[in-house]
1. Ranked on distance in nm of label points 7 Å out along Cα→Cβ at positions 114 and 146, which label among P, Q comes first with the largest value?
2. Where does the value 1.3 come from, among P, Q, when distance in nm of label points 7 Å out along Cα→Cβ at positions 50 and 66 is the thing being computed?
3. To which of P, Q does the computed value 15 (relative contact order in percent (Cα under 8 Å, 6 or more apart)) belong?
4. From which structure (P, Q) was log10 I(q)/I(0) by the Debye sum over Cα atoms at q = 0.11, 0.12, 0.16 Å⁻¹ calculated, if the value obtained is -0.60, -0.67, -0.98?
5. Which one of P, Q has distance in nm of label points 7 Å out along Cα→Cβ at positions 90 and 178, as calculated from the coordinates, equal to 4.1?
6. If FRET efficiency 1/(1 + (r/R0)^6) of positions 34 and 162 (r between Cβ atoms, R0 = 25 Å, to 0.05) computes to 0.00, which of P, Q did it come from?
7. If helix-only ellipticity at 222 nm (-39500 (n - 2.57) for each DSSP H run of 4 or more, over all residues; to 500) comes out at -23500 when worked out from the coordinates, which of P, Q was used?
8. Using distance in nm of label points 7 Å out along Cα→Cβ at positions 122 and 170 as the calculated read-out, with 3.2 as its value, let me know the right label among P, Q.
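A short reminder: the numbers here are calculations on the coordinates, not readings from a lab. Only a predicted model underlies this, so the values are computations on that prediction, with no experimental measurement involved. Cβ atoms are built from the backbone, for glycine too; each structure is taken alone.
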Structure P
């Protein structure tokens, strides 16, 4: 019985790590305590049949997989979380690439038009627009704390774009606006409650 406990313990730990879960995250998904998961992974105790079935279902394996030490050529299943994260990253990068494609098209069309002016500004303005796209996708799929970084980058790249657009007017004081703006972003980020902190 001791051997089967160690086999199950090793398999649960491997599946959990492959999926990118902490012991606490796995415990929450199974509606158990993280201490129970820790005991399962150390081999101090073994989950009952119902929990084994729930673990197998969560990770897309069979109960038989959890009970075997050797899996032959069978590899760990691809984590649904990792696959989803990868798809989200690709969609976000494609959206940012679309912004730069539009900026390039504007640049090309402006070279053929009779309009005079710095055509490179289409690329300058693509930077804050890219930050908006990154902020939107991070708000939907990413870590919320990363939003403060994107907000800061958006603010500074927007001010930089306005400055470069009006370069002949020497509006360097625009950047002074960014200082209290950055302080507000930092204070706002500090106000957000961190998990596990009071």
Structure Q
């Protein structure tokens, strides 16, 4: 008998809890649904924001710091990550990819030069994503290194990931310099 009563309670519980939950949610807006291009743009802008914050924050006198002689300097990592974006941007805009993966540090001598290049690379990418929209990002292109056919959105996500890898590397540079990266600081 207790089992039958428990079964009835369990069966009727949703009848009473679902309306209560619906009433609770009625005052709140439904979660937004992002299109492919909107989701890509959010990811692109998020990693761009993080790298730009680092470029602006890291002391200029430490811009040529590197953890080991074989690695890129802090500035060279930023320049490399930003320049790599043009392997997406240029392909998306039917232009030739950059001739070199690594811009010369001599071309970007100051912190202000590096910051400006990083900002421009991410702004150009965001503008390209917006201009292409869902339809344009679904188009197929040839990946500049592997020469494989892939969707433009997948190419862009590859460069979001690439920037994320360099972000992680730059976090280590911060820590080795005795600094805390902007993203790791307590929020106010």
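1. For this comparison of distance in nm of label points 7 Å out along Cα→Cβ at positions 114 and 146, the top structure is P.
2. Label of the originating structure: P.
3. Corresponding structure: P.
4. Computing log10 I(q)/I(0) by the Debye sum over Cα atoms at q = 0.11, 0.12, 0.16 Å⁻¹ on every structure in P, Q gives -0.60, -0.67, -0.98 only for Q.
5. So the calculation was done on Q.
6. Comparing all candidates, it corresponds to P.
7. Working through the options, I get structure P.
8. P
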